[in-house]
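Multiple structures follow.
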Structure P
Amino acid sequence: MVHYRRNRLRGGTFFFTVTLADRRSRLLVEHVDLLREAFRVVRRKYPFQIEAIAVLPDHLHAIWKLPQDDDDYPSRWRAIKSRFTRMLRKRGVPLTPNAKGEYGLWARRYWEHTIRDDNDLQRHADYIHYNPVKHDLVKRMSDWPFSSFHRYIRLGWLSPDWGDEPSEGDFGE
């Protein structure tokens, strides 16, 4: 079996794509309150800063900055996924365990990219914020409620109409 080697960098900043196993699912937005709570609980125990995030029906994109002395984002993702799954079950969402007792809600792997510099950070934040439009969930980013785009507007980093014209930015992967 091939072992995937993730880049671990203390105090690093990372872009992630995390998906549900069933790409037709809408559980992330239908139960976004539970997802937010899972993030809050895990961040209290294992701090990290969310630089940008967008939650879509079946996947999410996020940029995290880890504490200076810490490189352990895999444990954080494992804890968030596990807590969200447990909270869904507690809420009565029907999830069927497999032979190993695992629920298979989440895709086993996730994509991670180490942010190299400010330009890389900006490109990935733009990608995150534009993603709901890219997936035809909304016509304008400001119409998608599950995104840090709104925080960027409040902070004056982006205007509410940013990205309305795709030529305004590089939204590629």
Structure Q
Amino acid sequence: MTTSKEITLNNTDLIYKEVASIEAYGKRAFGIKILVAAPFELSQGDDAHLFHQAEEMKKLLELRAQLRDPTVQKDIALEKDLLIDCFDGEKIYVKAIPNEYGERPHYPWFAVTTSKGVIKIGWRHRVINIDWSESDIKKTGKELFPEEDVTRGENYIHAWGYEKAQEYLHKLLG
């Protein structure tokens, strides 16, 4: 957090106080400054809150920069192809949905309509999350995959890579 300093803008009577400043360096460098003119003194809590808002703005700008990066766009398209290919022709309709894990919000998950209903698939950190809660498949992860040493729930399983995801989907849809 920067120390506050008073700034007069546009020859007005308002005196602005810089309450937060963040800079990002590297390939996509940018900066953010938050200036406030208020009829009261800002507390340290106010300053901390505004600095937190500047950090959120920084995350948003970083995300926007990534979305405009052609390399990232190619990675997103490749990931989609690899995830959807795990279904081996079992897909009827594919819809991109928001990433439900949030670590990489610009990399979508997918709701894939199959002959047994909708199955959601997407990367969750280092594993591929496969969720059949919106399908006609009624068996649990532990019932379907008793020998697998991975996270399994009522209607989901985590696959360590595309090959395992394809294996799990084959069993789910077989």
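Since every read-out is calculated from the coordinates, none of them should be taken as a lab result. All values reported here derive from a predicted model rather than from experimental measurement. Cβ atoms are built from the backbone, for glycine too; each structure is taken alone.
Out of P, Q, which structure matches 16.6, 45 when Rg and Dmax of the Cα atoms in Å, for residues 78-149 alone is calculated?
Working: P: 16.6, 45; Q: 12.4, 34.
Computed on structure P.
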For this session: Identify which of structures P, Q gives the largest calculated value of percent of Cα pairs over 26 Å apart.
Result: Q
Seminar exercise, completed: Candidates P, Q; relative contact order in percent (Cα under 8 Å, 6 or more apart) computed = 28; producing structure is P
Exercise. Taking distance in nm of label points 7 Å out along Cα→Cβ at positions 30 and 54 from the coordinates of each of P, Q, which one would give 2.3?
Worked result: P
